1. To test your reading of the models, identify which of 1, 2 gives 0.4 for distance in nm of label points 7 Å out along Cα→Cβ at positions 212 and 260 when calculated.
2. From which structure (1, 2) was distance in nm of label points 7 Å out along Cα→Cβ at positions 28 and 340 calculated, if the value obtained is 5.1?
3. Quick check: 6.3 is what I get for distance in nm of label points 7 Å out along Cα→Cβ at positions 92 and 332, calculated from one of 1, 2. Which structure matches?
4. Rank structures 1, 2 by mean projected area of the Cα convex hull in nm², for residues 156-347 alone and report only the one at the top, that is, the highest.
5. Which of 1, 2 yields -9500 for helix-only ellipticity at 222 nm (-39500 (n - 2.57) for each DSSP H run of 4 or more, over all residues; to 500), as computed?
6. On distance in nm of label points 7 Å out along Cα→Cβ at positions 36 and 204, which of the structures labelled 1, 2 is highest?
7. Can you say which of 1, 2 returns 24.6 when mean projected area of the Cα convex hull in nm² is computed?
8. Match the computed value 5.5 of distance in nm of label points 7 Å out along Cα→Cβ at positions 20 and 172 to one of the structures 1, 2, and report its label.
Structure 1
Amino acid sequence: NGVNVEGATHKQVVDLIRAGEKELILTVLSVPPHEADNLDPSDDSLGQSFYDYTEKQAVPISIPTYKHVEQNGEKFVVYNVYMAGRQLCSKRYREFAILHQNLKREFANFTFPRLPGKWPFSLSEQQLDARRRGLEEYLEKVCSIRVIGESDIMQEFLSESDENYNGVSDVELRVALPDITTVTVRVKKNSTTDQVYQAVAAKVGMDSITANYFALFEVINHSFVRKLAPNEFPHKLYVQNYTSAVPGTCLTIRKWLFTTEEEVLLNDNDLAVTYFFHQAVDDVKKGYIKAEEKSYQLQKLCEQRKMVMYLNMLRTCEGYNEISFPHCSCDSRRKGHVITAISIKHFKLHACTEEGQLE
């Protein structure tokens, strides 16, 4: 419709089409046959696929460490690949060499950076570290080209190897705790929610009774967390959420208890009370719990670290031990959305705008 869309994104083009409503004027551009073949190769074309290497992306990929492994009588070194501080996989040098060849075959018209060279003899620690840096630099450069970084070849490489390098499939997961600290646990890559949770409980010294009142959650965004099902794989979520709401992790431990009477019975349990207290303070700050006229008294109790008294007062406030879900459409409302909230006492539907503003 008279707008030049050279270099425009797919969304911008779609928006322009929509803006034209019932009318769409397209200008057809002529290009030389070889360029047309690159853009839309014919079935019998033996030419290389045409890729756009101009689109760049910042990828926080690194190889901070390497590890000596002995397996089936063979000794070798694996390099630990991390993304945004989270371990993705561990790879031998030869796997990097295979990746390099596969990428060169697929992206034949791209000039790849050099891979650190092969060496027939044992490498010293200094040489191994130089190779680690070289491999890291290679991945950084290659992954920064979006079409290569997001290719199936690269994504397959960044997933764990089929070979189990004598426990290299162990990974470290950082989990946020209610008291605003984090804990790191070492677990198998395919550990389930229950296994990861047990590892965290053991690390923080939580006894089996207390462990029943907390659970492992995924931080979806600043205003919602999702309780993980027992058979999910937290590590998978961990590496998918490179940009999570909690710095460094998308996994968090939270209270999973809704009966006030049972909560009060835990007043002698220091760890439980500490976690209840910190989560409650955070929930008040985020507006989940409406402190209102008790705000001043609660603030004083919070400053004095009188946790049990703080919790006793807060339990009478609206929103305590209640879960609110993100706003969504509802078939009983033509316009606007609803916010769903559930507690042991009630199930609420609250009218709101399509942006989530309460009405």
Structure 2
Amino acid sequence: MKAENKCEVLNSLTLFNTVGAELVEIFEAHGIHNYEDLLKVKNLEKKETLSPSLRDKAAKIVKSDSLQGFLERFENNYLKKKAECNEAHKKAKENFRKLKGVLPLLNDEFTEGFDVLDDITDFFGAENDEDIFVKLKTANKALFRENSKTKINEINLYGWLRRGELDFAKLEKHPYDKSRLAQWVDSGVWKLHLEDTKYFLELPQMFDNWGVGLVFVPYLPNTVYGAVRWMDGNPLIQISDRGKDLATCWFTLFHEIGHVLKHENIDVYEEDLNSTKTEKNRMEKDANKFANEYLFNGDDLRKEVFACKKAGTYVTAKELASKYNVHHMFASYWLRKAQHYAEFQTFVTINFADMYQ
């Protein structure tokens, strides 16, 4: 059942009979259907407690000496379960509040749960919702660089990465061919399609032939631009549509390809692309340089854009593109990054969520 047709968090108390509902079943099993008239009560099925006199009257109606004691024990057990179930439901609702951000990534693949929280649990491959947080604690050791200053939503990132793993598992996974990936990069054939979102979205099929997993997963708040992981010898490049900007996606792709080609078998999670902070490590500088060289012909374009902003000098993307022999979309990309006449710049929208409809 799809999420919109089920409750977010089911209270398991609804799976248990009240003592009144249990008594109704007993009456009906004895062929007695006018039990409310006989007992002089209404809505018997909803009764969570029965008075001693009512239990005694019911026992006499069905002619059972043991019924009164049975109903008393049943009622006590129900009230105990009610307290336990309500406490568990309260905790489960809190867990759902923390986890619901990953719902856009379930892609209607996980629909067998009793409630939406069950579907999320299945998505994570966990035993129950509490187990998700146990898994998260273990995963954190690998997911975050110690020097990161970006505030990350750990649950959203865990879910985002999980979606990447699930999509990667669907690929054929040919043996990794590093040379063919490098040849594609060096060929420059991609330069003919820089503004073509269809071409970009079809790249995963091409990369799969080279044993490179490329997956596009919609951005979740407070997560990352991209990530590189190695799965049994195959690189998995995962990219988000943060900013919904095709130029940013191209930069993220080439940045991650730089990691794959230069930093084999090392997992990387990108929080802040193009950061100039001094704590950027060598690998990040390598990947930035790689992307800058292929997309922007070096770093001079970026430097001029920020210099123009500082000086208050007007410059167009067309002028910069011609001067540095780059695509005008990338000149606009830097002008927008610098917030220098950003409203006049080219912006090609891309939305990975369309792939999850």
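Each value in this text was obtained by applying a stated rule to the coordinates, not by laboratory testing. Just so you know, these numbers come straight off a predicted model, no measurement behind them. Cβ atoms are built from the backbone, for glycine too; each structure is taken alone.
1. 2
2. Computing distance in nm of label points 7 Å out along Cα→Cβ at positions 28 and 340 on every structure in 1, 2 gives 5.1 only for 1.
3. 1
4. Max of mean projected area of the Cα convex hull in nm², for residues 156-347 alone: 1.
5. The correct label is 1.
6. Max of distance in nm of label points 7 Å out along Cα→Cβ at positions 36 and 204: 1.
7. Structure 2 accounts for this read-out.
8. Only one of 1, 2 returns 5.5 for distance in nm of label points 7 Å out along Cα→Cβ at positions 20 and 172, namely 1.
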